[in-house]
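> These notes open a run of structures that come right after.
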Structure 1
């Protein structure tokens, strides 16, 4: 078992597992949830709230009843050399790490294999997140290996109503998973996702590599405002590699929620899906710089490596999607 040092209200300095394990005994909770025997929500395995200057390291967290590690409204958080495990199926909502309305965060050198998102950056849900107005910002994720057969390696959303910005994901390996990286939102969320950079991603045997989804229609109750539309803009992908990928890219914007200013550079992904539409887009504006494989959708402008325009976008509103993600 790990040890928790120097605890005061609103301040947790260091959680070190000394290479030990915290086991949430989640199987009992998952069974009760599936059988609808719970009249309340399941708790996270480790939850830190309204705290700052946190370091979590050298611990294994496994079989959480719900989300595994949930820092909420925290500042200056470092998560390093942490292993997070749960069954790849039959373990609902067992996200690995869920930064929620957090600022200044580093996640590095971690291994995550779980039954939902490996990492999911959040900032509140619909009208409640809009009212609380605490964004997640300035987050660096690097040198992480993730497996998720249910969801994605690294997600943003879908609860992002306080806003998410200035996120960098680098040196990420996602293997034998349903999705690589995903941004998910919908009408009613409000908020924004902007200034997001993915670089040095490796995707191995992944069904869909890169996903931006704007119709993730889940809400806490009927009190949300359907006219609260999120902004998605300034999303960059650089040095993307993969093999055994079915659909490398699926960006599903809409007339109400377009995706703006997306950039792809240096992408080479081996594919297993031989149909025409493997780089899928709708209501997206952006560009490709240099050569990438597979060939991009017609929504995106193409530039050579020196920044000269090679191909103008034929229409930013083309709908070239035929695969649910």
Structure 2
């Protein structure tokens, strides 16, 4: 069987009411040399039946099963089966324009790049006529730069689009550097994108919004659940730690500073979750965990003004209070 040019990896968990939209948009692609790898992550609805219909209809579609292990694990499983020269990860509740694969592939080949950052629109499924906003507007379009330069640019512009579903990636880059998603981590796109950028020599950008991002009302970010909110906060904390560790490994001061700045922004996301969405019990647990990491010197090293230093002190004071309150 001929090796496909593009592998489309689609994790699926209980998406019976939405996945048809994505699969239909894949069938309508003007580019035909691709495979679709659907990873059933332990669905309990009839998602599998729907996916099977497409596999029977088109031999480019393949369905694999695993017990429910989360989005990161499903994407990693998809990478094990992927045969294409290029990799894309699409979310099962989104969809794409007919020319997306053709356009992304053409740009990547013309510019001789390893990663293309595409663009998309936020799509309101309940009001399709509503004016949609593009995902990003401040990227270095019509330029080819290194991934490290991109990190510096994106952090400086306060717009780091770390969305895996907008990335068109040369498969060899993933294999050469053994890139994988961290199992069990929420907001895993952040570290994946950071690791990818740090090893990419040539990265390009497209401003055409060809991907439709559809907000999922069942998303973990929209349905408060004490345990999941605590897990999200802990995930952000791990992301902060990893970004600070990566910063310490860099020899280029601008890059190290950019990673530390991003760590501070992710600390802000952590702090909002901790204060507003975690219950008292989990706040005490997380505060205790936070105290063991001794992050103050590394965080303060990345602070560029008094406002950021004040924020770091505030985080420490609030978490110390929650830790003390437990006693």
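Since every read-out is calculated from the coordinates, none of them should be taken as a lab result. Values in this document were obtained by computation on a predicted structure and should not be read as measured data. Cβ atoms are built from the backbone, for glycine too; each structure is taken alone.
> Which structure, out of 1, 2, was Cα Rg over 2.2 N^0.38 Å, for residues 62-117 alone derived from, given a value of 1.12?
So the calculation was done on 1.
> Work out which structure the value 1.8 belongs to, where distance in nm of label points 7 Å out along Cα→Cβ at positions 278 and 310 was derived from one of 1, 2. List each step's numbers first, then the result.
Details: 1: 1.8; 2: 2.4.
Clearly, the read-out refers to 1.
> Same structure again: Output the label of whichever structure in 1, 2 has the greatest value of relative contact order in percent (Cα under 8 Å, 6 or more apart).
If we compare relative contact order in percent (Cα under 8 Å, 6 or more apart) over 1, 2, the biggest value is for 2.
> While we're on this one: For which of the structures 1, 2 does the calculation of semi-axes √(5λ) of the Cα gyration tensor in Å return 35, 24, 17?
That value comes from structure 2.
> Quick check: -15000 is what I get for helix-only ellipticity at 222 nm (-39500 (n - 2.57) for each DSSP H run of 4 or more, over all residues; to 500), calculated from one of 1, 2. Which structure matches?
2
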